[in-house]
Structure I
Amino acid sequence: MKVFGITGYSGSGKTTLIERVLPQLVARGIRVAVIKHTHHDFDIDRPGKDSWRAREAGAAAVLLASDHRTALLSEHRNRPPALADLLNQLPSCDLVLVEGYKREAISKLEVHRAETGKPWLFPDDPAILAVASDIPAPNDFPRIDIDAIDSLTDFILTHALSHPTA
């Protein structure tokens, strides 16, 4: 399993880029998983349901399973999981796109849009190999147009598949 990061500030278009690249990867026969980091608390469970009741009663994890999908709800109790632990929970796949995790030492593509007004991340992160942006990057840093989906897909595959597994 190979790992490649998509990083950038909130509102830069990370999720949209992943959403646009995924069909290209799948069409090339790549089995892809996505790990998305969020700073917000979330819950896909619903109060009153059996799974919610088990978690509320103290279960460390509840696995929901149907004929179509599974969902593992793990309670971290204020101890965020390490990326490596999350990767170990994934089913077999060829490539994992990791959205967020700015500080992880994995090969990454920075998504940057001028309209966000945010600074570039690449000067302080040697793991960022290029930027996907709507404007040129400073110092002639490698840039791929944010709408050049075929080129972005090629870049991700080239760099994810040529680097060691995380």
Structure II
Amino acid sequence: MTLTVRLTTKADLPALQPLIQRAYRGNDARAGWTHEADLLDGERIGIDELEAMIADPAERLLVGFDGERMIGCVRIANSGDGLAYLGLLCVDPQLQAGGYGKQLIAAAEATARDEFGADRIEMTVIDRRAELIAFYERRGYAHAGTRDFPVVVEPPLHMVVLEKRLG
């Protein structure tokens, strides 16, 4: 199925925030293959943080729909100097592996290029998520280093930085 992808509005957030939570954390996330449920718990992101994203002129939060059904989202941030950041990519766990993530990535890359003038895009992935890193590598992303996980957790986690040149 082809997604309709558009900018997220404040009216989308009451449905989007729980979708993000289901995709990343908790037992519902285990229905998909891209979750963090075995590594982290608690709230992934709050509505206030999502509101800040959609209000920031240096960010775009895109949401994808199959008809009326909300499928997932992706965040793009302008990091400056031709670099954009892709994050918060998620697809409803019941619908993963259906090509929706690829469509959201393509929309994010186009947005980075067209709206921010980016010639490259980066993302970070928890280092223990080898299958997800491989998914991005198949889409042209390459290792560009590591960073500390933004929150102290036990055992410690690290982030793999992946970067892609945009054509």
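Readers should treat all values here as calculations from the given coordinates under stated rules, not as data from a laboratory. None of these values were measured; they are calculated from a predicted model. Cβ atoms are built from the backbone, for glycine too; each structure is taken alone.
One of I, II was used to calculate FRET efficiency 1/(1 + (r/R0)^6) of positions 3 and 123 (r between Cβ atoms, R0 = 25 Å, to 0.05), giving 0.85; which? This value belongs to structure II. Calculated for structures I, II, FRET efficiency 1/(1 + (r/R0)^6) of positions 11 and 115 (r between Cβ atoms, R0 = 25 Å, to 0.05) is largest in I.
For the structures shown (I, II), relative contact order in percent (Cα under 8 Å, 6 or more apart) is largest in I. Please state which of the structures I, II yields 17.5 when mean count of other Cβ atoms within 10 Å over residues 75-82 is computed from it. Answer for the origin of the read-out: II. Look at Kirkwood radius over Cα pairs in Å for each of I, II: the largest one is in I.
For the read-out distance in nm of label points 7 Å out along Cα→Cβ at positions 83 and 99, a value of 1.6 was computed from one structure; give its label from I, II. It traces back to I.
Looking at structures I, II, which one was percent of Cα pairs over 16 Å apart, for residues 59-138 alone calculated from, given that it came out as 66? This figure was derived from I.
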